[in-house]
Each structure stands twice: as C-alpha cells, then as structure tokens.
Structure P
Amino acid sequence: MTKQVSYRERILEYAKEKFFKHGFKKVTMDELAAEMHMSKKTIYKFFPSKHILIESVIEKQIVDTTDAYNKIIHAHLDYIERLYNLWMLIGKNYVIFGKTYQGELRTYDYALWKQVEEIRKTVFDNFLSFLSEGIFTRVIRSDFRKEVILPSYLGALRGVIHESDIAQYSFSVNEALSTISTMIFEGMLSDTGKRQFRFFNNKR
C-alpha cells in the first residue's frame, strides 16, 4: 500500500466512524483534521469537499458490505454457518448506520440515500432467497413467513441498541447481536436446524 493510498484509507475509516456516530452535519472538516493530527489541506487533497468525503464513505461501506455478503454466500461452509455469518453482517451494518443513516442521510443527500436503499432492498431480496433455501432443505421451519424474520431481527436490534443507552449495561454490541440472533434462530429453525445450530454454536 502506497503512502497516498494509506492516507486516503485512514481518512475514510476515521470519517466513517465519526459520521455514523455523531452525524454528517455535526462533524466538521476542522474537527477531523485536528483529531487525526492532519492538515485540512491534506484531507482536501483527497476529498475536495465534505460532501465528496461523505459520498466516498458511504460508497466504501456499500462496496465492503457487498463484498462481505458475496463471500459469505459463496463460502464452502454449512448452511447454518453461512446463515449465522450473514445474519451477523446484516446486524453489524444496521448498528453502524443507525439513526444517522435512517434520518440524516435522507435529508442531507436524498440521491445517495436512495442509492443505499436500493442496495439494502437487493440484500433483503437476496436474503429471502437464502432463507428459501433453508426452508427447502428443512433447516428452517416452513410455517414461518420468511418476510417477517429480518424485520423482526432489526426491530429487536433497534429496541436494544438504538433506543436504549447500551453503555449502562454490561453487554457489548456483539453480545447483543449474538443473543438476539440465538433467540430468533431457536424460534425459526426446525428441529434439524436447531441441532445443527447448537453444534455450530458449541464449536465457535
């Protein structure tokens, strides 16, 4: 990795953390430069404006998530392990975007928000197809409406992580993701699926 690429990646990663945690509007270029011990001139060399930096952060998140999604889907792993890894990926991305993504991005840049929504819909549709595979192979219960599973998961995450102060509790975000996932898995999996999931859980 060249020094120029390293600078660019460093700026993107730090800006992503700041934007998604504090909001696009609140974070300033001055603040980013000061906290990164970097001149604004250096940041503007790679990202001529704050808007371009935000676009780059979102686009990188889309690319990284899409790549991770495809790697999980096509991995040579058991269905249960791929389902769990995919489930955690979706949950972690939901946590990353959080309230900032849901509200502020739409008002800040509607076209970019629309682009992210289209990607999210594609992921949702592909996930439904993946669930159908589990139903066909009798790993997932056939009496479950698969369209309800993912919204239920995201709703539980919103209640535990976004609408409560997680800092006052003794669990981490990953522990919350894992606990909620296990509860939903135990409900939606068939007896065969539950045995496979418990075996997978024990060897993790």
Structure Q
Amino acid sequence: MAQTDLHIHSSLTAGGELSPRALAERCCEKRLTLAALTDRRAVSGVPECIWRGAQLGVRIVPGIELDCRWREQDFLTLGIGIDITCPALLEIERTRNDPVQSFAVEQAIHTIHEAGGLAVLVPPNEMDDTFPVAAFDGIAAYGSHARADTARYLSLARKYGLLVTGGSGFLSESRPPHRPGAVDFYGQEQRISADFLAAATHLNKEKRSFHHDSI
C-alpha cells in the first residue's frame, strides 16, 4: 500500500465516514506521509485535518473535488494546493447542497486557479480525442482503474506536459477501496510524490510573490 494518496474524502462528502480529524488519524495508522483532502464542494474540513495530520507526521494538502461535465460526459476535477479562504470556494461550499449544475471544464479550472491551486483531471472511464486534457495542470493517472488505463493516462501526461498524481478516492471503510493509501503506483510513488511536492512548492512561491507585488 502507498504512503501517498492525493484523493481522499472526509465525512463532509456524501458517503464519507471519517471526520477530518479521524481521517488524518487513519492516514497515520495506515502509514501515509502525504495526502490531499479533496471533499466534494467543501473545504471547511481542511484546517482540522491539517492540524491533526501535523501532530501525527502526516502532511495534508488542502484540496477540493468538483463535479464537472464535458458535453454529455460527467467526470471529476480536483483542485489541489488551494487557498481555502478563496471567496469562490467558500461560495461553492455555501451552496453545495443546492440543486446546481455540474461545472463546465473552463469554469472549474478557472475557479481552482483563482484559488491558487492545481487543476487535476480524474479521467472518466471513456475519454475520446476531443476531451480537453491539455487544459488541465495534472492528471490522476494512478487510481482504481486498470493498469492499461494508467499507461494511457501517463502517455497523455507526457504528450501535454501534465503533472502526474494518483489517489484512492477513499470515502469509507465499508466500501472499496476501504482505506486511504489503497492505490498502486507500480513502483513510481517516490517520483510521483517528489514531483507533486516540487509543483506545490513552486505554487507557494508564486503565491508569495503575487502577495508581495500586490502590496
């Protein structure tokens, strides 16, 4: 099992079982060292998860999961490394239970970039050549899909220069994948986590530079 999982959910997501604090504790129990909390249309669980993770030696990265639609196809986009105080994200959480439509691709990516994060595509099961893969910053190439699909996603990442990530999509111990860290990186975990941390560090430098320049 992996020590890195960049797609997990707390009880703030429908079907999620563990509170943000308990999720950080479970990550520690399962020997994770790096995880991204990506609740569906919610960011309010991030501070508690980061706080508890820091106590236990687990680095928790702030994230969000947005349900999106391209033409007639539904899929997910993750915003990772976001500023959870961004007004756009707070508004999304405020209205998360309203009957709203899925985000358009450009809308989701713009919102995540506005929050200073990386827009990571969780590839849908079927994705033809017209799908706007190149618009994203990264692709979750490692996950619950077949190894042949992973190879295809890695090829797309190379083609478009995308950051490669991976995650289990963990929700509850009563349903697959049953635990955070249940993702196979096929021996590439160290490189994936290092590349992600380098991208996150670059993002943070850009945020600090922007803040300084705007004063």
Structure R
Amino acid sequence: MIIYGTRATITAGQVLAQICPECEQPSLRGFQVFRYAHLYHVPTAPFGSRPGIECGSCFLTRVGSEIPEQLAAAAGAAIRELRRPRWHWAGSLLFALLIGWFSLESAREAEANLAHLANPVVGDLYVLDLRGETENVDPEMPFIVALVEAVVGDHVTVRMGRWLYDTAWDAQKAVIRDHPDEPDYWGSQHSSFERGQLQSLEAENKLHVARRAK
C-alpha cells in the first residue's frame, strides 16, 4: 500500500512561435509539470515544477534541462500564465483545519473541566497526579483515579482507587473501560480538597475530570 510519495500534474501552455528541431514543423507547445507530495493519495504540498515542450506533429518531448537552449526563452514565455492547481494544497488545508479543530476542542474541554471542578458532584471521577501531593509516591506509577464521595460547601472528599498508573492516559483508559465500576476497584484511602485546590491542580496539569457523574 502506497502511504506517501510524489506525483505530477501536467498543464498545457501556449503554442511556441518556433520550429520543431526534429520535424521542422511549427507545432511546438509549452507545458508545465507541477509536482506535489501526497499522503495516502491526498495532495499534501507542492514539490517543485519544470517547464516542457512537445511537438504536436512528431511528438518530440523535452522537459527541464532537455529543452534546447535556443527554445528555452520561448518555452518560458509559453507557460508564463500557468498557475499551479489549487488542489495541490488540499492536504495542507485539511491538516490546518484539523489542527484548528483539535485546538478548539482542547479549549472547550479545558473550559468544561474548569466548570466541572468549580461545581463537583458526587460520582465524578478524576485522574490525579500524586507527585508532590502525598508522600512515598512511586515516581514510575504516580497516577491514580479518584472518586468524589462527598461535597460539603467548598470541601470535596474523594476516595482513591487501588491501582496506580504510569501515565495519565493509562488511568483515563481504565475509566473508559469502566474499571472503576468494578466493586473491588476502590481502596480505603480518602483525601479532602477545596474547590480552589482542584482548579489549581487542573491548571498545573496534575488533575483532570476523567468522567462526569452519570
């Protein structure tokens, strides 16, 4: 399967006011070879271009440095008005749109996280980085899932899971797979936070809402 590579588009130009050096007929026409890189057959970015000439009578074809010196100026004039097809930038435009979409979604998620942390409810699940928050933390397994068990005023009590994870994504995957719904997932350790503390931890990338209460 072809994943990436280069291709070309050939665009015809004007007829040259010159004689073909092969058949001596006034049938020369200029053309431009526009190359582009593609990814999974989607044009991604321009990749250079070369001029060319072709005889309509004997089909003599010369590209780039193959064009005779005495025809180079005329060949350049014949393709001066040609422009690269806009769709050669299709992949770049799509990539830019995807980046914009992901950035927007990330901003929306961050805003939603802050709103959820400002108004925690019983049953919310957090992924928490324990480094700097508790003692004797395994630096290679610092992430844990926490369950909101009580909200009294500004005080939020959470219950820690039994399992530790080496990355926040691994902890998030456990939530996605509904591991916290298993009866033996939760331990006996509890911690208490103020709402402002939760928001500060989120700002420091040490806590995020893994799942809102059902």
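Every number here is computed from the coordinates shown, using simple stated rules; none is lab data. On a predicted model such as this, the values are computed, not experimentally measured, just so you know.
So semi-axes √(5λ) of the Cα gyration tensor in Å, computed for just one structure, reads 69, 16, 13; which one of P, Q, R is that? For semi-axes √(5λ) of the Cα gyration tensor in Å, the value 69, 16, 13 is produced by structure R. Out of P, Q, R, choose the structure whose coordinates give helix-only ellipticity at 222 nm (-39500 (n - 2.57) for each DSSP H run of 4 or more, over all residues; to 500) equal to -11500 when calculated. Answer by label: Q.
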